[in-house]
Structure I
Amino acid sequence: MKLQNFIQNMIKYILEQRRDLLRVISGMKKGYRLQAPRGQKTRPTKDRIKESLFNILGNISTESLILDLYAGSGSIGIEFLSRGARQAYFVDKSNPCIKVIKQNLNHTKLESSSKVIKSDSIRAVQLLGKENIKFNYIFMDPPFEQGLVINTLVTILEAGILDESGLIIVEHEKGLSFDGTLGHFKRVDIRNYGNESLSFYTQKQ
């Protein structure tokens, strides 16, 4: 029993330490270390997935407006900003996550091009829709196995916050079953990374 407790404590310690290994992988803030909320059930997007994602996206327009939902550490929105995006909105309902996002933005000196919103992501999308804001990229990484992917996509659709040429990126568990077409959104690509996947949605033309 003592050995089992020791092993569990070591695993917990290693996972806590690995939360400090997030980094900006490219752009003007390349190499900056980022923090992740300690003791939270967050899953920071792995560097290899993040690198693959931005290789797929290519150059980011300096006029791009970004929405990072279920933002956690804010690492995806920060990566967009590092690569030249004009502004990023970060949404999370967790106090520890909001604190870490603000710390990371302060550390990378990207506060002036950011807006941090403490809110449930679905509620935030509804409010942003009322402000008639259009995003070029919307990234969402909701907690797994809670049925949030479809609900969030539907809310984005109803709120009309995606620019007509915009892109939604959904990080989700591999094998999650949901339609490739949702209203006037269509899935144009899916990439698998171990037990996780990225799905890409655009608006039908």
Structure II
Amino acid sequence: MKVNIIGGGVSGMTAGIYLQMNGFETHIFEKHAIPGGLCTSWIKGEYIFDSCAHWVLGSDTGSSFYKIWNEILDMKNIRFHKPRCTCRSGIEENVNKYGENTFYLYTNLDRLEAYMIDLAPEDTRAIKAFMKPIRVMQKFDLPPILDDVPFIPSLIRGIKMMRYLEFLYWFLKIRNYTNLTYAKNLKTFFFGKVSNYSMMVMKST
């Protein structure tokens, strides 16, 4: 049986791969000269415009998503760039105690916490409260992807899944929190401006 697929983006190519894995013949139709869809880049002059994903789940070998990616990609030959900070927020109206108007969101939680406490030691308690659920959620493989297994292994896995109750507790506790929720508990005006600015950016995008 032959299946025609419209679009050679990630979804179209992935569908083609899995269909071929299951014995189907596939033909992908793509209007562009190269496949990839949104996960492509182009060069104009001296600049490279990259419209690809800025971050991806499953870059670590131990995650469930890594196993899924590895079904369609040779993950060992993909080089991931892991920046020291995910973003920088510039605040024009205010500066921190060092005279800087930029806030750095570091990817390393210990570094981020130390950086924030250094800027605002009076907010140490609020900062640690902010970091607590992040540290807890980092321990879990999210979302958990469960394969079909026999009854006994499934039972053992179910018992181990009880540890996800801790994640569920924190998820339910902070699910309605926003940047502004945390900003209200901060004494340092600079952090409050960062939170307000971030919220404005998210609402406008």
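Please treat every number below as a calculation from the coordinates, not as lab data. Note that the structure is predicted; figures quoted are calculated from it, not measured. Cβ atoms are built from the backbone, for glycine too; each structure is taken alone.
Quick check: -11000 is what I get for helix-only ellipticity at 222 nm (-39500 (n - 2.57) for each DSSP H run of 4 or more, over all residues; to 500), calculated from one of I, II. Which structure matches? Walk me through the numbers on the way to the answer.
Details: I: -11000; II: -13000.
Comparing all candidates, it corresponds to I.
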field: If percent of Cα pairs over 27 Å apart is computed and equals 28, the structure in I, II
entry: I
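Match the computed value 0.65 of FRET efficiency 1/(1 + (r/R0)^6) of positions 63 and 143 (r between Cβ atoms, R0 = 35 Å, to 0.05) to one of the structures I, II, and report its label. Please report the intermediate quantities before stating the final value.
Numbers: I: 0.65; II: 1.00.
Structure I accounts for this read-out.
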Identity of the structure behind 23, 17, 12 (criterion: semi-axes √(5λ) of the Cα gyration tensor in Å, for residues 87-182 alone, calculated), options I, II: I
